[in-house]
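Read through the structures below before going on.
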Structure I
Amino acid sequence: MTNELRQTVIFCLAAAALATAAVVVDPGGRTPDVLSDQGELFYPDFADPQAPKSIEVIDYNEETATATPLKVEYRGNKWILPSHRDYPADAQDRLASTAAALIELKKDIVITENVEDHAEYGVIDPFDEAAASLVGRGKRVTLRDADGEVLADFVIGEQVPDKDGFRYMRVPGQRRVYAVETSADVSARFQDWIETDLLKVDTPSLRRIAINSYSINERLGRIEQGDRLTLNKTGDDWKLGGRTPKDEAIAKLSGALDDLRIVDAEHKPDGLTASLKAQEGIQLTMESFQSLRSKGYFINQNTGQLLSNEGEIIVDTADGLQYTLRFGEIANTPSASPTEQAAEPEGGERRYVFVTVSFAQSRADQYGGDAAKGKELEEELRNRFADWYYVISGADFSSLRPSRRDLL
């Protein structure tokens, strides 16, 4: 081949290569890979908000470097919280609304594909043991159907600066981070997934409140008596003895009863639960004795009375119900989410409360209430309360134990 012919062939090959390259890099030819899915739905096959039968939310606390899961599941024809000892959940409507919000999520803006950036945007999987960073971990949310198949799975990160309603998000196992517009309120708070009205008491039905603020000195084995206060309501007026308590104090106390919320719950032993449901008095076994003592409750060997570390409050209602709330030990609840822990007032220590309820026709007659309603509610609540030690916030514990000075 002559030099002239060789140069011609090389020139033609180079021209062909340049033409091919022009097609590849032409910005109008196709979308670059880094932006290829921008604007698409995250899970286009997930379209039915009623399809999810479980949700798991894993919250992360950077201060303690702990991840805490909350799981809600439909099992045995009822909603329960497996993460909280199978406590009954009131989840159907909330899960459907959460699912509806997640169905709509789109990959609005591609932010990065660099794994090194995940901490900056708060989208490290909270349970990722391979990630070295203990900061920058997000909230993981997983929805599954009745067969356990994943419908949607996200790590939700920080809010996007200067873009209201946008958060950084990532699909677990993928590198790409997006800014996503979302109004989804995916709660990891136990109390957001349960029946919130624990006592089912309304303020107008309250008729008598007796506060017995004793405590038990376990070292000396004796009761140390504090205030004994009894409030009675006649018509619209409350009286403490012959005196009128402060309106704001009564409003705070009655409001705490009306709106009492639990922040956690623990199972009672089966034998103790059976005794409480049968209304035959507590039949003490070693298991029941140890369980009660660990929560701050004791049986008076002489009278058979159930005593508690921090006293009790007894509440009568117009419909013939009488509630007894016994306050036990400070509760260390590892199942509390970081969101719940942060919401506790400073110095507000969570505490066990042992709740019982009874009905008496004479009380309904005395107060002129609806005896049939009271009797029906007593059966429902007695069976519910028998299963659980409840945990209330320190703020509620304080509100339910006012002193004479607080009231007057």
Structure II
Amino acid sequence: MKKIFKISILIVLFIIYIYILAIDSIPDSLIMFEGEKLNIKTILGLNIENNENYKAIQTSSSNTSKNINETKTTNLDINILGKIPVKNIDVSILPKTTVIPVGNLAGVKLYTSGVLVVGMTEVEGIDNEKYKPYENSGIQEGDMIISIEEQEISNTADLINTVNKSKGEKIDIKYVRDGNTQECSIIPTQTGNSEYKLGLWVRDSAAGVGTVSFYEPKSKTFGALGHGITDIDTGNLISIANGEFVTTRVLSITKGEKGNPGKMQGTVANQQNIGKIYKNTSFGIYGKVDNLSALKLDTSKEMEVALREEIQTGPATILSSLDGEKVKEYNIEIEKIYANNDYDNKSMLIRVTDDELIEKTGGIIQGMSGSPIIQNGKFIGSVTNVLVNEPTKGYGIFGDLMLKQAKEVE
């Protein structure tokens, strides 16, 4: 009898655990467009109801679907069996938006909010002995140092100056890992008369090139790349304080081949400013345009952003500038649509079908990320990735995902 009781308790605890995971996976807030379907994964017994006395949203063990277009904001309650409230969702409903697809190549300069640890090394002390000052401190590659001895660290110069002022005394360091601030202490090693080191390689900026996806005239915001910029050494998304978007000059194009992705190389030196970057996310980079003329826009091409349920498999086009100057339209095929994917930038599987583009680049190459995708006269998304073993194939991100990120910049 006791064994059955214990098993029953374990089953109940397991069910509670499953419900806790399901509830925790539901976001606290959402941004949606008018007419967009709400897709929230639920399990049996979890109900979603509208606080504004609208019709309850039907739930199932798969997805919840209802058009939300009644108000600009609404509130949704999550409850169990219609009785026990467990969570609340704030929903912001945006009006349908128009943008100007761009397709121009541009340069990116990012400045970190602190200094990023990208490596560690032994330090030779003034006594010619080898030391690892960072050892056992807990700090590691990918951490962002934000302060030393309560002094804000904005760049590598700040770090060097602060460490040298320590005169070899123990210093307290604050750093960020996975969004959480942590602390440690390190005793710097003296390497010269007034020089002390931590044994850490750090970086405070990054640069590259990519394609501008869209410009939203009302808010003067832009989106680009369709994916985030990661540190070349750590592979982590770079947490930025700010950044610059500038024109770029294409230096060379390397054609993509199976197993060897191609790329466009450009320079950001001595180029015109386009605007400021405020966000570096896994869905792209976003900011405000200061110098509209630098984008060389065709303002007559303003078009609506498609809801994902409007996107179809079949023919579409992308806009891209392979010479850094003239934007051309190229044919692609949308082979698969992952309509319920809100978690990464692989929303659509696409294939380049344009003979001219394949001849020039082999398909999708680095630098084309962000190239806007057009279908039926609407902006539906942007190119994000290439399949290494099939350079004519890659992924695109939904336009609505990018616009929601851009709206948070306003």
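FYI, it's all coordinate maths here, none of it is from the lab. All figures in this text were calculated on a predicted structure; none of them were measured in a lab. Cβ atoms are built from the backbone, for glycine too; each structure is taken alone.
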Practice problem: Determine which structure produced the value 1.34 for Cα Rg over 2.2 N^0.38 Å, for residues 125-364 alone, calculated from the coordinates; the candidates are I, II. | Solution: I
Exercise. Name the one structure among I, II that FRET efficiency 1/(1 + (r/R0)^6) of positions 237 and 349 (r between Cβ atoms, R0 = 35 Å, to 0.05) of 0.90 was derived from.
Key: II
Quiz item: From which structure (I, II) was helix-only ellipticity at 222 nm (-39500 (n - 2.57) for each DSSP H run of 4 or more, over all residues; to 500) calculated, if the value obtained is -7500?
Solution: I
